[in-house]
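Listed after this line are the structures, all set down as structure tokens.
Values in this text are rule-based calculations from the coordinates and carry no lab data. Source: prediction; values computed, not measured. Cβ atoms are built from the backbone, for glycine too; each structure is taken alone.
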Structure P
Amino acid sequence: MTLDQVHPENETSTPGKDAPQAESSGPWRKLILVFFLAVLLAGAYIGWEAYTFLHVPPESPGQEVIVDIEPGQSLAGISRMLEEQRVISSARNFQWYSRAMGLAASVRAGEFALHTGWTPEQVLEFLTSGQEFLHRLQIPEGLTWWQVGQIVEKSGLASFESFARAVTDKDLLERFNIPADHAEGYLFPETYYLPRPRNNDAKPIVEMLLNAFWKTADARLWPDGRPDKEAIHRTIILASMVERETGLAEERKRVAGVFANRLRLGMLLQCDPTVIYGLGPDFSGRLRRVHLDDRTNPYNTYIHPGLPPGPIASPGLASLLAVLSPKEHDLLYFVSRNDGSHAFSRTLEEHNRAVRRYQLGR
């Protein structure tokens, strides 16, 4: 009898021991497979969400949205605001994206015109390097400082009280070489486009108007160099009177010539708009004899000789040029024809006839 016959169990002992191990490894393989499938699905979802966030705008075609980012506002707060206004689809993802691009600290404060049809890349680029939203502010010629202040307040850019403080700010007046205690006359009339000032403060707006005056004056009025401050101030006073007296381009130099003639001859200027200015912003009626006889009004050029104490409005460039180059003539009087034009006269007798014809209807 051989050894194989004596110990036949040796042939089957090894398979008998291994069978339980094979059966026990099955559940682990299933768990690992489920885990990897879950990871793949989660990765696919994250990838799909990231792709959708980066490439699919919140709205299509979308619309413009004005957002206002305050100084010091956190990225989290900015992101929530953008999500609320439908500029981005996810505040959390926008924070992640901004940090991943290294631009989390580069988002600027200010008003921005964004669009709900933009991708996060476009939004972030505009917030870090785009231009702030510009508001249109139109200042017509011939307005007093308080009328300009009312326009500024109506625009919603700053308060009237702040504007009133700015036009009398001593440091500002000194910085802009204004030889007066007020910026009246130097608030250059123009159409401006500007970002919204912070804290409802009108000072940046007043600075912008004064900068525009000197830029225009240096280029068009005194290209060879400015005269002294008093000469400039005198020019602005006369130009403001011309601006208030006529709105016709062809009359400006003629009106300036009348004022020049009267000043040369020592005559009273007798300018109604100066009297009205001296009565202040609350006056809205008709001039009467009592107003023309009022000696307490320093702007009453029917009583006080020479120029009034200061400008009575902000003149435009045309009126400023007219004063620097008035028309030479021997005219001393003019009266309104009630159609925007004026009748000019050389003598008081001619003037009285014109007054009877155009003002008294005789």
Structure Q
Amino acid sequence: MVFLSLGVRALVNVEALNMVESVGNIVRHRKAAIVYKRDSAYVVRWVPAVSGESLAHSYQALLASLARQRGLPVCTYCSKHEFVKHADRRIFGDLDWEKKLASRLESVEGGRRRQQVNALEVMHEVEKTIITNCVVEDIGGFLYAGKIPVKRTSRFSCSFMIPALDAVEKAVVETQFQVRHAPTASQVWDQAQMPYNVEVGSAVYAWSFYMDLSSIGCTSAVKSECLGDDERRKRVELAIDALALMLDSRLFGAKHSRFMPVVGYELILVTLSKPLPFNVSPPAMGPCFVEDTVKRIEAFVKATNSSVEVYGYAGDGDAEKLLKANNVRVYKTIVELFEEVKRKALEWLKSQA
């Protein structure tokens, strides 16, 4: 196994990255309840948050766009950034392989001419067909909920983006009053000129992400069967490049058209581990998560005889001093960091082939 783990701390101001509902003329920001310790007591506070589902959507949208650019296969709906993931035969898309798979499933699952089949063989066939023809579902997983259900667990996982606990008291949500100005049109339609309110958040956000690079391009629902080495290499490169693009370009979340957030990364920490998985300590703990991660790496390597590489990006001088004090390699840009991560990951994967 080659396992990538990521921890991010970012100062984000005036964002509407994840909105959940409209109440009258107010559009509300997503909030989450977090528990943290203040002095000697635990307290609960509702804070602005961005869901893991929202962040995963942005990541998979970039996967789909980059895959099409590179000539890698993407299914009908994933290419449109609609991640329904072959959940039902009615949404299998219009590509030839999708039509054939839908017809195959219809013949084995229903009707008076239902075939006698080995369900496990069908499950493996479905998973292999879908991951071969859609790199987004290979990396992001899917769940076909038919009479013979097939589940592929996502190769990546990500947390909610929440305010860091050391700065939670400074996290705020405020309502911005807006007016659509249309004095002439309002003479014809009284709602043409109207006020509305949008909740926006500002906070030092923390986010965690991890991905099992070794299992990309390999089936897992019933048995392991992998695509060719060259195809798997291209998909691993795609998975890392899409993550780098998402972070470097700040391409995640909603409402960028009028509330494009001001994002400044304080610190990014990335680890690669093999053959056992190692996860970066939660960045929401505070900057001390760097020291905690490094201490855990030392103990982990000694206890498991695993290999762990650690990489860092610093947004300011204090973060750079913190990383260097813990012997973490510091890169000047996010792109440079992930280029080195990609190089090492491919080297390790090749040695395991």
statement: If helix-only ellipticity at 222 nm (-39500 (n - 2.57) for each DSSP H run of 4 or more, over all residues; to 500) is calculated for P, Q, the one returning -11500 is structure Q
- line: The highest value of relative contact order in percent (Cα under 8 Å, 6 or more apart) among the shown structures P, Q is in Q
task: Work out distance in nm of label points 7 Å out along Cα→Cβ at positions 53 and 269 for each of structures P, Q, then name the structure with the largest result.
output: P
- request: For the read-out P(r) over Cα pairs in 10 Å bins from 0, in percent, a value of 5, 17, 19, 14, 11, 9, 7, 5, 3, 3, 2, 2, 2, 1, 1, 0, 0 was computed from one structure; give its label from P, Q.
  value: P
query: Taking distance in nm of label points 7 Å out along Cα→Cβ at positions 29 and 317 for each of P, Q, which is largest?
result: P
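Please state which of the structures P, Q yields 14.4 when mean count of other Cβ atoms within 10 Å over residues 253-260 is computed from it.
Q
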